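The following blocks contain the structures, represented as structure tokens.
Any read-out appearing in this document is the output of simple, stated calculations on the displayed coordinates, not a laboratory observation. Computed from a predicted model, the values in this text were never measured in an experiment. Cβ atoms are built from the backbone, for glycine too; each structure is taken alone.
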Structure 1
Amino acid sequence: MKRDGTIDRKKTELIVKLAYPMEVTFHRAFDRCKDPLASLEVIIEAGCQRILTSGQQLKAIDGLELIKQLVIAADNRIIIMPGSGIKPDNIRTIAEATGAVEFHGALRNSIVSEMDFIHPVFAASDYTNPWINATELKSMRKVLQETEVMNINTNER
């Protein structure tokens, strides 16, 4: 991203080239660009495979209209992947309102460590570990399957 709110085409192209053969997702810096539809074209031309966006809002649920516009404008040339605040209780609304087929849901939680040994340096901390609730993840998958927009890469069989 440049200081003027436009996408740095040369740097983005370089990142795509260096990452090859991996796919490149243009992250939520997109949500801070000045002109999202013009930026979409620059990112497509640079070779990215998807854009992670909340529709230039703090949460994707509040950016539905722009996300929908981006999905339409992308016309299957790049994946528009809504992210930020996506949960089992709103993913259906986001999917149906936008036409998006891939979603980024962090489902961040933490769980108290089961370790008996507490290193003295960390004794004052809460000794928690990041944790994803599998039930929430399965719930999101089920909702997407029901809305027939599911496009999730998974190793689960």
Structure 2
Amino acid sequence: MEPTARDISWEAPQHHHVEKGNDWFFALAIIVVALVIVAVMFNNVLMALLIGIAGGVLAMAAAKRPAIVPYGVSVRGVKVEGELHPFSSLSHYHIDEEDPRGPQLLLQSKKKFSQLIVMPLPVDQIDNIEALLRGRLNEEELYEPFALKVMELFGF
């Protein structure tokens, strides 16, 4: 779709993907096996089973590549994966152009369970997107949660 002053859309990966080598999966396997052994030593077979399943799910999720997701900003609100977040449900925004993964749009939501929406931005549309947001939301310095930064440090 051709971007206009009223509607800008683009596609980007769902999240930043870090390629994991065989040694990452080997380290995960060692940790999971050690925890399973400890759980069995404490006669907690159910916990051992839960740890084993969680380790397998974690390995599968880590190997999966992120999907390409449609994003958009319009006069009605912000669209992520086809879900419209109207400006009435958002309180603040911040464009982080210094992020090592590329420019990011951070939106503070008024909802209790999804308080921060993070969207990768196309470099050539930053000014147009900011012009759309400026009249509708207040700009405030927002940061990604510390837990997310720690997870990215471990390759998630």
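Quick notes on this one:
- A value of 15.3 for Kirkwood radius over Cα pairs in Å, for residues 45-124 alone, calculated from one of 1, 2, originates in structure 2.
- Ranking 1, 2 by relative contact order in percent (Cα under 8 Å, 6 or more apart), the structure that comes out highest: 2
- Taking distance in nm of label points 7 Å out along Cα→Cβ at positions 93 and 109 as the criterion, the top-ranked structure out of 1, 2 is 1, with the highest value.
- Ranked by distance in nm of label points 7 Å out along Cα→Cβ at positions 101 and 133, structures 1, 2 are topped by 1, which has the highest value.
- When distance in nm of label points 7 Å out along Cα→Cβ at positions 117 and 141 is computed for each of 1, 2, the largest belongs to: 1
- Ranking 1, 2 by Kirkwood radius over Cα pairs in Å, for residues 29-76 alone, the structure that comes out highest: 2
- Origin of the value 54, 39, 31, where Cα extents along the principal axes in Å was derived from one of 1, 2: 1
- Given 12.1 for mean count of other Cβ atoms within 10 Å over residues 37-44, calculated: source structure among 1, 2: 2
- Among 1, 2, structure where mean count of other Cβ atoms within 10 Å over residues 21-28 as derived comes to 11.8: 2
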